[in-house]
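In structure tokens below, several structures.
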Structure P
Amino acid sequence: MTAPRAPQGFQLYHLPTGPAWIRPSIRKPLLSNWKKLNPQAPLRLAARRHPQHRLFQGRAPVVLLPIATTSLVVRPCVNGGLWGQLTRDLYLNTHRARCEIYRAQLLADKKVPTPTIQAALFYPAGPLWRIDIVTSYIPHSLDLVSFLSTRPSTPARTRAFSAVRKLFHQCRQNGILHPDFNARNILLTPSPHQAWLLDVDAIQVKPQHPFQIDTANRHRLLRSLLKLAKLGSLGFSEKEVPSLWRELFPSS
């Protein structure tokens with residue numbers, strides 16, 4: 001099995017674990033650190049051997065890997081929905097990674113904040129693939145769920161919600177529909193206050209329907225807030241979500 005040629009801005013490398021698309025600027029520090037940790041293991045596992053690694057929750061654990069003067073986030077690709085229950089983290093080809101790289105670049109071109117993808121790593125699993133996406137780490141960031149779970153003060157919520165509204169406005173302006181615009185896919189940074197869009201492999205661009213797209217994106221976020229509140233993961237109860245929503249979108 002061989003990976004197709006790398007997307008623009010990346011180079012194809014053949015590693016002990018399988019093929020990889022890596023940006024040239026990050027190749028040396030990434031591979032040097034991987035070699036020290038365990039070059040025979042997938043990076044999602046090798047990164048956990050770093051003494052300063054951190055784990056974040058998602059469909060699969062996401063690992064923060066400090067390297068040189070920066071840090072990287074190693075995120076295993078995992079299928080969602082009913083199909084995901086059957087296939088979990090197995091893919092037929094490299095299309096999933098190529099889509100995410102392409103769409104992340106599309107968002108960057110439109111000035112919609114999303115972490116820069118630095119590498120896509122492929123691990124053969126029989127006739128299938130497992131895939132890690134490696135992105136730049138956004139310092140001092142929290143996803144919206146983690147932020148709300150601390151029950152932040154009203155002024156803190158006001159600043160964060162302003163950044164979230166700006167992100168939604170940018171998506172509406174550019175016709176960006178996110179099929180999974182849930183609270184865990186919104187990343188917040190405090191200085192400057194900014195909201196970042198995550199998990200962008202399935203976004204669609206429909207500039208001719210901006211208001212329908214905005215409504216759909218908002219509905220997805222509201223459903224996720226209600227679901228998380230019901231599960232007790234939000235820091236706010238289901239009864240408090242409508243009030244929280246009015247703070248987030250006062251004019252809706």
Structure Q
Amino acid sequence: MKKNEHEKEIRRLRAEIEKHNHLYYSEGRPEISDADYDVLFRNLKRLEDKYPELMLDDSPTLKVGSSPSTERGTLKHLKPMLSLDNTYSDAEIRSWIERITKTIGNSSGFIVEDKIDGVGISLLYEEGVLSRAATRGNGIEGEDITANIMTQKLIPRRLKGSSIPPIIEIRGEIFITHSELERINIKREASGEKPFSNPRNTCAGTLKLLDPNLVAERKMTAFFYAYGGREGGELPDRQKQLLETFSRWGL
């Protein structure tokens with residue numbers, strides 16, 4: 001394939017990825033699987049690595065997510081909310097472990113966490129009290145979902161315990177379980193409504209609802225695993241201890 005053909009392919013891949021980013025992050029209705037999306041993304045990155053002069057500053061390989069919806073307003077994260085990398089290759093995992101080992105030594109160990117197919121969220125707690133909530137959005141700012149998050153009983157309005165920083169962003173994944181989706185769909189079918197297709201889309205769509213009363217009728221669950229911006233306080237530098245701290249806080 002000649003360079004001009006590579007350039008056309010890069011433009012095609014960029015347009016295709018931007019389309020799916022918008023469907024996934026902004027509208028909550030993905031058209032392709034994560035695996036198929038990853039193939040598009042990797043093909044684009046491979047070509048951009050081979051022809052760096054063809055890479056643009058707004059390439060989807062340099063961005064996180066998509067622009068947040070403006071129906072409810074947006075909130076700027078205190079610290080950029082980035083996404084995690086992925087792989088389907090044992091060789092890439094081994095290479096990553098080697099890089100980590102060279103950087104921090106052999107005694108680090110690893111924490112393995114479930115991959116949850118939900119929606120990334122960031123909760124801001126001030127003096128231990130939940131003040132606002134946002135989606136990941138484009139990584140810099142996300143959609144304001146505070147009113148909807150406040151309806152969920154499993155999301156603590158106030159953190160408990162001690163050593164809580166005065167200001168801290170808690171990052172995690174919010175999701176709807178298969179059993180909850182089944183309950184929702186039974187109710188919808190009884191009302192003559194079309195059932196939802198899968199938990200991830202249902203969760204994303206629920207967070208976009210403008211009526212918190214409707215959101216309150218659906219039970220969402222969340223897993224918190226990281227923090228973003230913070231002011232004051234000390235936190236563990238090991239993931240296991242951080243998760244234990246979150247648990248003590250009621251997260």
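In terms of relative contact order in percent (Cα under 8 Å, 6 or more apart), the structure with the greatest value among P, Q is Q.
When distance in nm of label points 7 Å out along Cα→Cβ at positions 4 and 132 is calculated, the result is 2.4; to which of the structures P, Q does this value belong? It was calculated from structure P.
Quick one: Cα extents along the principal axes in Å came out at 59, 55, 32 when computed from one of P, Q, so which one is it?
On the way: P: 53, 42, 35; Q: 59, 55, 32.
This value belongs to structure Q.
Quick note: the coordinates plus some simple rules give every number you see, no bench work behind them. All of these numbers come straight from a predicted model, not from anything done at the bench. Cβ atoms are built from the backbone, for glycine too; each structure is taken alone.
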